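Okay, got some structures for you below.
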Structure I
Amino acid sequence: MKIRHFADTDTPYITMRDDSQVVETRDLDEDTLVEYDAQAQMCALTLEHARERADIPHFSFEQVAA
């Protein structure tokens, strides 16, 4: 998984499957996009205006071992 944040639009782009090619993008709402590969597996998620929508001042990430 890879998370990239675009500061100009406060948009995190979350890639779940780096090895997949996006063949379809669906709008969940005005600021949320989900991308799917040819097998209908979700491979990426876009959340525009994330801080405003979640009402949070910052983002942190913690990886938890299995």
Structure II
Amino acid sequence: MRSPLPLTSYQLECLAWLLQGKTNGDIAALGNVRRRAVEFQLPNIRRKLNVMTTYQALDIATKRNWI
């Protein structure tokens, strides 16, 4: 069973790409957005999940089967 999703679909997409080893620049190119748009999402993701690092956010998202 999936936990409620506090993240947007775009934030989950960013995490999924990060999990696959993509850089912020790679993710921006894949989503046809500016790199800054991706960089803007990362602190928001960490804040929503109440963690300090993106690695912690990835851990939560994978353990809860969000990505």
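Given that percent of Cα pairs over 16 Å apart, derived from a single structure, equals 52, which label among I, II identifies that structure? Kindly include the intermediate steps, with their values, before the conclusion.
Numbers: I: 52; II: 39.
Traced to structure I.
Of the structures labelled I, II, which one yields 1.1 when distance in nm of label points 7 Å out along Cα→Cβ at positions 11 and 35 is computed from its coordinates? List each step's numbers first, then the result.
Values: I: 1.1; II: 2.4.
Computing distance in nm of label points 7 Å out along Cα→Cβ at positions 11 and 35 on every structure in I, II gives 1.1 only for I.
Out of I, II, choose the structure whose coordinates give relative contact order in percent (Cα under 8 Å, 6 or more apart) equal to 27 when calculated. Present the calculation step by step, with values, prior to reporting the outcome.
Details: I: 27; II: 42.
It was calculated from structure I.
Given a value of -20000 for helix-only ellipticity at 222 nm (-39500 (n - 2.57) for each DSSP H run of 4 or more, over all residues; to 500), calculated from one of I, II, which structure does it belong to? Numbers along the way, then the final one.
Details: I: -1500; II: -20000.
The correct label is II.
Rule-based calculations on the coordinates, nothing more; no lab input. Because the structure is a prediction, the values reported are computed rather than measured. Cβ atoms are built from the backbone, for glycine too; each structure is taken alone.
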